[in-house]
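Novice: Down below are the structures I want you to see.
Computed from the coordinates by the stated procedures, all read-outs in this text should not be read as laboratory data. Computed from a predicted structure; not experimentally measured. Cβ atoms are built from the backbone, for glycine too; each structure is taken alone.
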Structure 1
């Protein structure tokens, strides 16, 4: 029996997910998926995300893609991203952010309700902690801000997509730098894998 051909599909993703999505495409033979990304730094400017995604959706359909998937949570857009997706005919992964869909939306919500004092890292954030957190929040220049930013946190939880000793060490070092207890949860690719495969 010949399987029906999958429609050529554009995946619009946050740049922080690019490495993981490329790996999932490779591992699962999802050759009909092509990825394009918006800058990961836009998480600091969530008002840019909805219209940035809209532009990518329109470009994808204009280029002949039959389907568009969006690998973004709400990511601080206050529902504006979902409004754009309804208007433009695209669908996104469930969850408010990548921590939720890596952990599993229900499990993340349960964890958060049990202890809202946790700060989370993914592989991407562990890999780029100094640039995004230390330098991005000016902690290298103003270490006195550490308490202002992180004083209400008690634990750093590393949601690990891969088993990488270097990233484990980086995440533990990040916890020490922030003065937080450390915990690691191996999530793999979580709901991101299921979203792309479906």
Structure 2
């Protein structure tokens, strides 16, 4: 089964270190999973929803992006640090995402910043946001700073190692989630494992 990986980047311009980071994370995930990949970039969509006060007001392309986020099998979300948080448009986009659409969805967190001092943004900003959605925030996030890039390309072996570690730690949880989801869907469709079905010949023991 193809796994839909959706990358969401909060950078306000391109080229962007944040977009490069998200693309590398998605590429490494796709090496291990039969993946269908889509990217949603705030710098491209921002003018179509920046002034919207409700989802009904967003442009059709933004509605399509929101549906992609809500139906993703795996999300990779990344933003540059801006005023000690993710960018406002990144948050504004997720303000329109249905509250219950990301329950148990695996989310790999990533961010870029000017120095290592901002690394805790993953724990202090990203995890609380996706915990609100009841998403499965994957255990290892990826933070990168300016010195990890040259001309908007990753030039740090240590950053590539951190990405590989995050992906390696994430894969068992992603696989378990997808297997559980598929089992639930088969059960709801009446295609459960026959071995798990109760034997009608076996007497039923009633609780005393």
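Novice: Once mean count of other Cβ atoms within 10 Å over residues 15-22 is calculated for all of 1, 2, which comes out largest? Could you put the intermediate results ahead of the total?
Specialist: Numbers: 1: 19.6; 2: 22.9.
Across 1, 2, mean count of other Cβ atoms within 10 Å over residues 15-22 peaks for 2.
Novice: Continuing with the same structure: Among 1, 2, considering only mean count of other Cβ atoms within 10 Å over residues 95-102, which has the greatest calculated value? Show your work: numbers first, answer last.
Specialist: Working: 1: 23.1; 2: 14.6.
Looking at the calculated values, the largest one is 1.
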